[in-house]
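Dropping the structures in below, format is structure tokens.
Nothing in this text is a laboratory measurement; each read-out follows from the coordinates by a stated rule. Model, not experiment: these values are computed from the prediction. Cβ atoms are built from the backbone, for glycine too; each structure is taken alone.
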Structure I
Amino acid sequence: MAEKYYIGKAHWKSILNTWMEKYNVIAPQKEHGSLYMVPVTAENSQTIVYDEVRAVEPMKHFFIPPLTDVTGAVKTGDKPWLFLGVKACGITALTVLDQAFGGDFTDPRYEKLREESLIVSTDCAHPLETCFCTKVGGNPYPVKGFDLNLSKVWDGFVVEVGSLRGKELLEGHDRSLKEVVKEEAEALSKIRARAVREVEDFNRNFGFSAESGTALFKHYSSDFWKKDSENCVECGACTHVCPTCHCYFLDDVTKKEFVKLRGWDSCQYSGYAMTAGGGTPRPKLAERFRNRYLCKFRYLPANYDALGCTGCGRCIAACQGRIDMRETLHDLK
């Protein structure tokens, strides 16, 4: 059984201050009505948003930035990162990225950043209408993959230890940790159950599941893809905000010295996978539109044994064509 403690509001500030001395703490802050992951300072440490919903930018933004110089030595900051407020969908996405940039051909930059960083996740107590994690096998609260998880209960947190490094984050704060009592455990169960119900209510009219890949592949040659892609403007927003999309291009730049840049690519771009001679395996928008869905629900499960969709809903919120992935999956089902 995992170690769990309760930390009251009075003691939490002391723990956070200790972390800020040792780590570059990145946590959600509300700006213009949305949440963004930003560095925590003495000035904004009191306005961290712990229990609302996932931030706008996915975790890949930090580990595989939109544009990276991949030549030369691997450089990291003066202090390791500690990501505070990561949601369950973000942790799930990292399991995909860990396979894509790990294994036999490990990306040294990704590996170093991941090894040095700590994940202190938090429950998602107020899901958005675009969230659908429970439809793809997830929950609005983490169950694994974190160093520590914080569940806001009353004026404090139920803290679950997920790793040895997470336990080390609590060292020196023994007096701040108290045993979780029945009332706190029951309150947490009610908060989590309510969040699950909210997500399920938002998605009660969508009939699809994590196993939708079979249905998608069955209709590979259907005219449905052409019809459903008509509102796509090929902006790439869906893939750029997606926490698991990791396609990239490499560009050789010669200025005073040779530089190789890696940048985010998108299967929704007309130039995606184009060869040097100008050929492309998916010249039509409908084919690229279809590829994104099959990648999430068919190709990634086949290659990584992990679904490529976490149900975070970012693609729905970002789409300029108002395309809702849930509607597409439902219609195909």
Structure II
Amino acid sequence: MKRNLITAGTFLIAIICMGTMGYYSLAYLSLGSSSWSISDCFYMTIITLTTVGFGEVIDVASVPGARFFTVFILVCGLGVSAYFISTLTAFLVEGELENLFWRKRMRKEIDKLSNHVILCGGGRVGHYILEELKLSGLDFVLLEGSEERILELQERYGEFPAFVGDATHDEDLKSVGIEKASGIISALDDDKDNLCVVVTCRQLNRKLRVITRCREGEFSSKLKLLGADVVMPNFIGGLRMASQMVRPKTVHYLDIMLRDKKNIVRIEDVTVTEKSNLAGKEISSINFKEYGNLLLLAVMKKGTGQIAYNPDQTYCLQSGDTMVFQAELDALRKLCKKYSLIGMD
């Protein structure tokens, strides 16, 4: 529709320019220095195309061929004008209807969500987060102030729930289900806005896990006092550059793992619950091959913070222990479902 509108507009402008310069050229060839002005020729072209008919503002009878040229402009221009107006009307009407239906569809999808993640901001950092959430198969909703940016991201990554609004406003956060959400990621460009989002989230849902972007160190301590997990892209970028120099092959391996769209493998953690039949049992009781590509990297002991790297098969798991895997997500979901582990849907 947009392409048709541009095409129709181009033809209309071409007809107007042709009419204006045509009248001017005919008069100049016939009358010489006393030719009609460009503004009069333009005005004559417009009233001819629109069929307003205020009269001949320029004396076309005094110039040979001018009236025949007027007929030519009228015949050609009417079709182009009608096409442009109809296309413009369709663009406006269908655009509004499409926008209305899109917003209603997004509203229905958001209302269905529970224990989901809210992503605030789909900009320079946010769109990378969105891509990872999409690949991981987590339920999430994007809260973004620009509808155009949302549509661009949906075109790039496929459709997902989204809401056009301001993440610093209570009502917009409520509209994306903050009371039912399990976590929120604030990836706004301004640290003050991120601080405002964290404060608002703590008021609306104290159990919510909050992760926020932060550029300046002075805001980092304030955000941490509010219980938010703070990520500083500049700090992480510096560490990445150093790691690239010190251990390039390891960094390359992790890059390949994160960018592989066919075999989605991630480092994930799952927790042994009280209801899990793994509590009190050794790791050897798990047949990892039954589920697929699973590699147990470590076990984090509840309460003590102690980590057993590459734990022995005789390691006894307890309720509250967290297992860290390098795994295909589907394989890990099967394991979680069988043993009532939390951390994966």
Assuming 1.32 is Cα Rg over 2.2 N^0.38 Å, for residues 115-154 alone as calculated from a single structure, say which of I, II it is. I
Who wins on distance in nm of label points 7 Å out along Cα→Cβ at positions 27 and 227 among I, II, i.e. which is largest? II
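One of I, II was used to calculate mean projected area of the Cα convex hull in nm², giving 27.7; which?
Traced to structure II.
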Which one of I, II has helix-only ellipticity at 222 nm (-39500 (n - 2.57) for each DSSP H run of 4 or more, over all residues; to 500), as calculated from the coordinates, equal to -9000? I
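I have 21 for relative contact order in percent (Cα under 8 Å, 6 or more apart), calculated from one of the structures I, II. Which structure is it? If you can, show how the numbers build up before the last one.
Working: I: 21; II: 10.
The correct label is I.
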